[in-house]
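Bear in mind these aren't lab numbers, they're just calculated from the coordinates by the rules spelled out. Predicted model only: the values in this text are computed from it and were never measured. Cβ atoms are built from the backbone, for glycine too; each structure is taken alone.
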Structure P
Amino acid sequence: MTAPPADIPAHLPHRYPFLLVDRVLEREPGVRVVAEKLVTFGEPYLQGHFEDRPLVPGVLLLEMLAQAGGFLEAEPLRGAAIFLAGVQDARFKGPALPGDRLRLEVRADGAFAGMMKIRGTVSCDGRDLCTAALLVKRL
C-alpha cells in the first residue's frame, strides 16, 4: 500500500526544514515502510556540514529512519508524535551527498514499555549508507 504525499503531514508533526521524508513508496502498517528523501543542494544543514564537501550529517540519517518509522503506525498520528528514544548498533558506511535519492527502509522489530523497536537502512543506488536499530516512542 502506498501512502500519497498528502498523508505525510498527517503522519508526522515535522515541517520544513526538519521534515526528512519526501515520499512513501511502500507501506505495510505495523510491518514495513519504504520511503524516500531527495537530498537537494539547498538543504539548510549542508551549508555548514561541510563548506568544501557538503554531506548529510549522520544524526540526520538516523532521524530520517525514525521519521519513516512514523508510517508504521496504522493510523495517522494527528497531534501525537514519534520521538527517537534510543539508538542501537548504528553503522555509517558511506556519505549521503547533495543530489542523492535516499531510500529509507524500516521494519518493526518489537514493542515494549510503550516503545517500538525498529531496524532501518538508508541506501542510495543499492549502496547501504547507514544501518541502525532505533527505539521510538509515541507521545
Structure Q
Amino acid sequence: MVPPIQPRKLAKVPFAELAEGRLQGVVSSGSDIDRVYVSSIEAGTHDFSCSTNNNRPCGGVYGGGCKHLSALMDEAILQYGAGRVRRYLRIDGEGDDLMRQLKGTHQQAPAATVFSRFLRHLAYLELPTTTEPLPELHWFPARRRES
C-alpha cells in the first residue's frame, strides 16, 4: 500500500484505486446517505462508467462525465499524485485538469467487483490492531533462512 501524497476526504470517496487497467472507486452520493456510486475510468481509452452499487446508472454520466467521476479523479490525485494517475491512465495532454483531457465515452462497466473489493477493504479496517499475521493471508509462503 502506498501512503497518500496528501490527506483524502474519505467521507466523499472512501475507496479509490488504480487497478485492473482502470482508476476505479466508490463515491458517496451527495443527496442520499445510503447510496454510493461505483465509478471508473479506463486506462488508454478513457471510457468511463458510473452507477450505483446495484448497477443503476448515474443520471449525470451521459453528458460526458459526472460529479462522481470528478470526485474520484480528485481523490486519486491526492492519493497517488497527478503524475502517477496521468501515467496509469495514459493521458497525453498537459495541464493540471486531468478530467478535461479525457476523450472516452460512456461504457457500462460492472460495479460488483469494485464494490466487493471496497467491502473487503472495510472488513480489514474493522479488525483489531495487531502485528500478528492474518490467518486468511497466511497462505503466502514464508521464506526460510538456511543456516
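Miscellaneous remarks
- Ranked by distance in nm of label points 7 Å out along Cα→Cβ at positions 68 and 92, structures P, Q are topped by Q, which has the highest value.
- Look at mean count of other Cβ atoms within 10 Å over residues 100-107 for each of P, Q: the largest one is in P.
- Highest-scoring label, criterion being mean count of other Cβ atoms within 10 Å over residues 20-27, among P, Q: Q
- Per Rg/Rh (Cα atoms, Kirkwood Rh), the highest-valued of structures P, Q: Q
- For -3000 (helix-only ellipticity at 222 nm (-39500 (n - 2.57) for each DSSP H run of 4 or more, over all residues; to 500), calculated) the corresponding structure among P, Q: P
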